[in-house]
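Values quoted throughout were computed directly from the atomic coordinates according to the rules given, and no laboratory measurement underlies them. All figures in this text were calculated on a predicted structure; none of them were measured in a lab. Cβ atoms are built from the backbone, for glycine too; each structure is taken alone.
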Structure 1
Amino acid sequence: MNNAVRTSGRLLGAGLRALLVLTVVCGVIYPLVVTGVAQAAFHGKANGSEVRQDGRTVGSELLGQRYDKGQDKDGTPVPDLRYFQPRPSAGLGSNQTNGVNTQYDLQVSGATNQGATNTDLIAAVKERKKWVSETYGVPQSRVPADAVTSSGSGLDPDISPEYAKLQANRVAKENRLDPAKVEQLVEDTTEGRILGFMGEPRVNVLKLNMGLKELLK
């Protein structure tokens, strides 16, 4: 009986020591080392890839955001056309009205999972295409796909160079700027394919609007 108690005591003691050691190693030392390396080698990325302008954080280069001037009588956000607009944000129950995203909620990320034959998706795309065409004064045939569809995450911060160029004249008019300067801003903000062959050329909307703000100074 005494041997059994002593054996159980040793096993319990060994288990508690193992728990303590693993807690310290895996729960304290390892996180501190990883966090320290991340802060030292990848400080910006480790802190959310924050973007700052005029001494304050204005967003993250990894996450899209809205540019509105308020809401209409129905509570629907109204895009501020002085700024370049992002692509729609859909998925996981977000609403969309008048062809633009009504939700860039950082707590909600995901795709709609609607197929190309889904009637709701088809209707939404037609409505968005009409809005973009009328707002920016271009034929519907010139409206790029990313202007009327959301990304897989619903939080994509980038748009295509085509969509950015499509918006340039309206943005210049709203801000009383030389259209050539705004078009050049789009060119300067356009990023090429990653390593020259992966992905597609893209324009970060936040950086584009930051550049626009500099033009207005």
Structure 2
Amino acid sequence: MESTLSENRRIIAVGDIHGCLFSLQHLVEQLELQRDDQLVFLGDYIDRGPRSREVVDFLLELQQQFSCFFIKGNHEVMYLEYLENRDPVTWFYNGGQATLRSYASNKGLDFPEEHLEFLRNSRFYIETEHYFFTHGGLDPELSIRDNLRYYKPEEFCWQRIHMRTSFLESKNCPWDKTLVCAHTPIPKPLLLERLIAIDTGCVYRDNPMLGRLTAVILPSREILQTENLD
């Protein structure tokens, strides 16, 4: 995994996958990746959908061929917390049982150490000169510096205040970079000057307003999508 994300090469950010392997594979095919492309996955690789294990396998293989950067989502946080306290209530309520089914084998639960390292080593955020990538978002009443000062990094996985209508319509956002995030399912990608939100609810295939996996190419802001194929 490369350590530095460069704005001198194409950056492609991908929204919440949630175990939807076939949708992810189709989206990657559509991207027609070039050798210098950089992929930023915005978290929530597991839970809810049917193929969490296969999604992680696919991402691990993909990073052998391309520059991949992995953000930690709130679902990865919930799973890692479950490993520590063995209290499944919150995780199961949010789709964790689908992940258990995906990792089940004749010998019981088979969660490879490589997969655990992948989830643990994913980052809470990545910054470049003009972009701030995280799963959930930032407090829109604070500058990015103050967000980093006053919030714990894991809180960025859950943040949704910036998606409220009052803030979307406000012209007074103090961020000096464009936030690129996922986490909050919306019918179509949001492309504002200082906010790009691309969780279009791929796993919610039965919701006519959602059910798409979305990628945004930067700096052109070109959107590519696929319907849920899982």
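Tabulated data for the structure shown
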{"read-out": "Structure from which -14000 was derived, helix-only ellipticity at 222 nm (-39500 (n - 2.57) for each DSSP H run of 4 or more, over all residues; to 500), options 1, 2", "value": "1"}
{"read-out": "Distance in nm of label points 7 Å out along Cα→Cβ at positions 41 and 73 from the coordinates reads 5.9; which among 1, 2", "value": "1"}
{"read-out": "Identity of the structure behind -0.56, -0.70 (criterion: log10 I(q)/I(0) by the Debye sum over Cα atoms at q = 0.17, 0.19 Å⁻¹, for residues 17-80 alone, calculated), options 1, 2", "value": "2"}
{"read-out": "With semi-axes √(5λ) of the Cα gyration tensor in Å derived as 49, 23, 16, matching label from 1, 2", "value": "1"}
{"read-out": "Entry that produces 2.9 once distance in nm of label points 7 Å out along Cα→Cβ at positions 145 and 177 is calculated, selected from 1, 2", "value": "1"}
{"read-out": "Relative contact order in percent (Cα under 8 Å, 6 or more apart) from the coordinates reads 17; which among 1, 2", "value": "1"}
{"read-out": "If distance in nm of label points 7 Å out along Cα→Cβ at positions 169 and 209 is computed and equals 2.3, the structure in 1, 2", "value": "1"}
{"read-out": "Which of 1, 2 leads on mean count of other Cβ atoms within 10 Å over residues 9-16, largest value", "value": "2"}
